[in-house]
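Coordinate-derived values only; no laboratory data. Every value quoted in this text rests on a predicted model; they were computed, and no experiment measured them. Cβ atoms are built from the backbone, for glycine too; each structure is taken alone.
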Structure 1
Amino acid sequence: MSNRLFFVFISFLSYCIYLLPILLVTGPFLPDLLISICSIIFLIICFIRNDWRYFNNIFFKIFIIFYCYIVIRSLFYSLDFSEIRSIIFYIRFGVFSIFIYSLCNLNKEFTKNFVRVIFFLILFLIFDAFIQYHFDYNILGIKKYSVDRISGVFGNDAKLGSYIARLFPLSLIYFFFNNNKKNNIFHVKYFLFLILVFLGILITGERTALFLFLLSVLLIFIINKIFLKKIFLYFITFVIFFFIFTKFDSALNQRMIVHTKSQLNITGEKTRLFSNDHQNHYLIAYKMFQDNIFLGQGPTSFRHMCSKDKFKLENNLGCATHPHNIYIQSLAEIGLVGFSFLSFCFIFVYWNIIKNILNNYNQKFLNNNFHIHILAVTISLSLFPLAPTGNLFNNWMSIIFYLPIGFFLNEYFKSK
């Protein structure tokens, strides 16, 4: 393959990936199809050019070991292809991260263009959510999810807040590509954007998404003295807007305050860290873990095992498709062996965040360091252990998780 044809393919694939954030709004099928096709084309190009340099890194080597483990474990759990196909094809997510890494390296405008798409898409989704909030229908005529939940273009899938919160840090990179950080106008625009995102997530009624947003803002702000001085102002503003909206919106108040107090039993004698439903999920998962500590019951097995006599609770409480926490799910389904991979990711990402904070605190503000830090924060949101999560092996959630890894690898190895 000639270099000219090669870069034509790279340009074409870049434009395909620019569509990914938009396709993620439509559900899991189209984005999964896109990354699968692009990853296959990428592998073919690597084979033709006999160029596998992007795969020669610690991330992909660990991923392959993890992939081989879950495939072998799933074969011992079930030989039914319909049950294990999601695990067999799980390799596409690791290849996808390497594919993104290569695009960032080969197309110098790729990162800038991609975060631009994220930035303007988030603005559109928030604008659309406010229309649905005030008029019960969004600009596409989709009715709000419920009286206390806004789902926007996601329709019956109430994850608008989660989508915005998990990709929001990437949109900040666009700010630093296109603004002078020493300019006061930059800080005003930055402040207004954060308030807008906060309100957009707040009206969705997604409490976990709101928590992840606040966590990401905190982790991003403490990297630099300039932002650290403003963090009190920002969080006071968030609190003021929170109480204004919950004061004048009884449905939002019921969802965000009353319902939360009830679930955590804050006004009772014994406060809970999680709701009854989540605690029931975790109790079943713990029983599954105890039954096979090292290897677990098998990937994606929770939905089948939770109703078995030796695991189920009274009245079949807590039975679901997954236990709503990736760490607890990994212990139940792939045991301590699988859990060790997830723990390594957690330690590596959060250690990089801590290291970036320590390295930058007494130094000048560096774009490259800031990009690495934001990308690490983006990944950390999917790894935060105390927040309820989706299914560890769900394709939509996996795309959200593996997407920033590719950008992170590019910045990380570029800084070495």
Structure 2
Amino acid sequence: MSKKIVAVRAAVIVALVLALVLALPACTEEKEEIKIGGIFCMTGALADMGDLISKAARLAVEEINDEGGVLGADLYLKIEDSATSDTTAFEAYKKLVEVDGVQVIVGPMISGAVMSSGAYAKEMKVPMVSPSATSPLITSQTWTEWVLRTCTDDHFQGTVLADIIVDEGYDAAAILVQDNPYGIGLELVVTEILDDEGVDIVETIRYDELKLDYLTELNAIKDAGPDVIVQVGYHTDSAVVYDQAADLGLDTIPWLVAEGVYGLQAASYPAAAEFMAEADLLGCTLIPEAAAAEYSSFVTAFEARWGEPPSVYCDTVYDAVKLIAQAIEDIGVYDGSKIKDKLYRLGDDYSGTSGTITWDENGDRLGATYGVWDYVETAPGVYEYQILYNVEF
């Protein structure tokens, strides 16, 4: 073989290698991402609820990216676990802002976590959209404009619970709530209405949701002799409350409970499930508007993706993600202050999966539909939540 041919072949090989090397970045380059934060209760007292809420948020992100993403980039949801803890949620907020560089956050889920993070959100100009922080105490904070809620605050839920007491003709109520913004917020609403209606509140107790032993509190309620008990809690603490209440014979007194209990799983809390089904217990929860046709499509998509039905606040977190994505797309930049301002403009008769969303100047959602539910044993050891009727505001 001549030196000329060898040289030509060598030149061809070099050219091919160079072409391949130059082509590699184009082949391996990943699509740009716009990162938003998510703070959910993946562990702790609301882990079951947090799991479903995170799945709804992820479903929304997947749908957005399937439709082209945001500003030509994929939307990426960076999820942090709040562990159903106010302190942990605040640390997660700081990490998402200072380490991950997010400009907007979905969550936190619980009211205390929003209260612990609100001032920081204002300082850093990184807004949050909470799907489930319902305390009315949030509204009066100096930073409240940085918190938008796709759920409604508990003025509505408290009114539903108090109206049941009045309509049923109960004369003496005991109130047992978590000692945190969620429990206290509902307590204040219910108490104000019952006082105005002349219902005697024979006992009010705020309890530590982490103590998980409530015999002292329940004995005090038993001694007070109420004819109805209002209870506000999460899954883990409520399960203990119900188990111990049954031991004290308090299953013969009607109970009214808030939506923090909704979704409690019989497999995880069999004794609590039995109490809820056998006692005269009714609950209240935010539900989609009857006219929200989008909700049925959402349920179908959720079940197809995750193999189980959504629960409370899955629709509101789905709406939160969709609203955030739309805000970023509309303003054309990724900036927390501008995202916040655009969210307020979008939240004016916005047609969402959970119904029509309109925010006031404090980021509070106007109008709501609540379902009053019963917990029914449909077969031995099999339970389900059944909505008895709706209350619209």
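To test your reading of the models, identify which of 1, 2 gives -15000 for helix-only ellipticity at 222 nm (-39500 (n - 2.57) for each DSSP H run of 4 or more, over all residues; to 500) when calculated. Only structure 2 yields this read-out. Across the set 1, 2, mean count of other Cβ atoms within 10 Å over residues 106-113 reaches its highest value in structure 2.
Structures 1, 2 were compared on distance in nm of label points 7 Å out along Cα→Cβ at positions 58 and 74, and the highest value belongs to 1. When mean count of other Cβ atoms within 10 Å over residues 194-201 is calculated, the result is 14.1; to which of the structures 1, 2 does this value belong? For mean count of other Cβ atoms within 10 Å over residues 194-201, the value 14.1 is produced by structure 2.
In terms of FRET efficiency 1/(1 + (r/R0)^6) of positions 218 and 338 (r between Cβ atoms, R0 = 25 Å, to 0.05), the structure with the greatest value among 1, 2 is 1. Rank structures 1, 2 by Kirkwood radius over Cα pairs in Å, for residues 146-329 alone and report only the one at the top, that is, the highest. Largest one: structure 1. In this comparison of 1, 2, the computed figure 0.96 for Rg/Rh (Cα atoms, Kirkwood Rh) is attributed to 1.
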